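For reference, the structures are reproduced in the following blocks.
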Structure 1
């Protein structure tokens, strides 16, 4: 059974005769009669009773009509949704960042973005946080926010939009020895208790870009999941942490903490919005990137 057969059942039931139904479907009465006979032969029963000039559904016809209404309604909705997707006005935007602390900017950003794209459902794919590029390649992500470029052999597969530059800083208790310094030198971290995020060492910038290249091992390392928990530990002078300057800014208002850059600006980072390089990208994805560039993560520090 084809869609045209379901349309026939529905239209004839609504119009009550083949002549009116044919006009509505842009078919001749003969063509419509032929299609109806095909269906009745297929099911081995009549689908309409002819009472005078009016055609009335049989029980079998009523059952087919119920299905026709469901299928045709869903088909119309699907066609509408696809047209909206093609126009770039609606859809699902799946995003992720390589750092959990970045997510605090999302509510403020979405509030302004939804004024322009109220029919776009923005979804955060948290499981992609540690491997956003791989999720992009697997088609499980539409946009990744990262602070490093991919390998040269993969570069052509992606489109990069530079967002902003930030710097990770050492954060210590206001009474810590680092608080009186202009800079912290890598070797000074040797005897410190370093509190960082729960993640493999290969994903932590402080290890990959500072400690490991310098051959330095902190006196103790503790890993916690939440920024707030890390900050509370540092406030209690139980250790130090290394975090983005924009992420720590709200916590400095208490005057219990000090933020000190690493010597040589060793942890400056350039952030990018990354999407798959192609012509089929919905308009709302590119607009989200432009929205990010106008209101970068670094500004959401309140």
Structure 2
């Protein structure tokens, strides 16, 4: 179920509130452009600044708009295990197909603590779970050996791997086996990670170039690495531009340039600087988006 190109959706805001119309339009566009699934309320969706009501509302909107056409992998992670369970239960009740759970941040648990966190959630909610490893945001790295243990836990289906380490991803694929799905968490590493055995990506750049990212992944998954490599290099400047400042600041500005939503982000994130605006605009013009 969780293979191919999944879009890590931005959460559009208007005057400080969730912009439901833009959110629904964005989801519809993503599906029409061919993404294999959508991920509301992840890091790109500014989940850390959403209220509990907004978080649940965004997931419900995504499920309603998807109408079963693609899987909805709802972001339900927290650094509090009990809170993660509550959010995951809520997503399951709303009809989500699975949940993406970031490793506990700030707490900096041991590897045993990380394992017990996910094991407790898996035992509490009957829903496929995807672990999210992003050490740059959480302050801790989920080691391949820990993921190998988690791969044996019922309901834990895979990992979004954002360590940026090719060696670590190789070891995860090797230790966890084919049943455990490894998804790239970095657009620019998607092609090489698929060559190592990853089975797709949870992508940021899909918010502005969904069809092209789907083409890259489709070529790579079929083993046509020459065509995948061509698309990779065409997209690379835009991929880089999406991270000139903290995600999702640049991609929201890029979506704004395309008329998909406003550029509004919530504090402590701030609007894209003028210099970065020019970099984003230039990359989009060169890619033929503007």
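Nothing in this text is a laboratory measurement; each read-out follows from the coordinates by a stated rule. These numbers were taken from a predicted model, which means no experiment stands behind them. Cβ atoms are built from the backbone, for glycine too; each structure is taken alone.
Have a look at 1, 2 and say which one yields 47, 45, 34 for Cα extents along the principal axes in Å, as calculated.
Details: 1: 100, 40, 33; 2: 47, 45, 34.
The correct label is 2.
Comparing FRET efficiency 1/(1 + (r/R0)^6) of positions 52 and 196 (r between Cβ atoms, R0 = 35 Å, to 0.05) across 1, 2, which is largest?
Details: 1: 0.00; 2: 0.40.
Evaluating FRET efficiency 1/(1 + (r/R0)^6) of positions 52 and 196 (r between Cβ atoms, R0 = 35 Å, to 0.05) on every structure, the highest lands on 2.
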Self-check item: Computed -14500 for helix-only ellipticity at 222 nm (-39500 (n - 2.57) for each DSSP H run of 4 or more, over all residues; to 500) - originating structure among 1, 2
Solution: 2
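Comparing relative contact order in percent (Cα under 8 Å, 6 or more apart) across 1, 2, which is largest? Mind dumping the intermediate values first?
On the way: 1: 21; 2: 18.
Largest calculated value belongs to 1.
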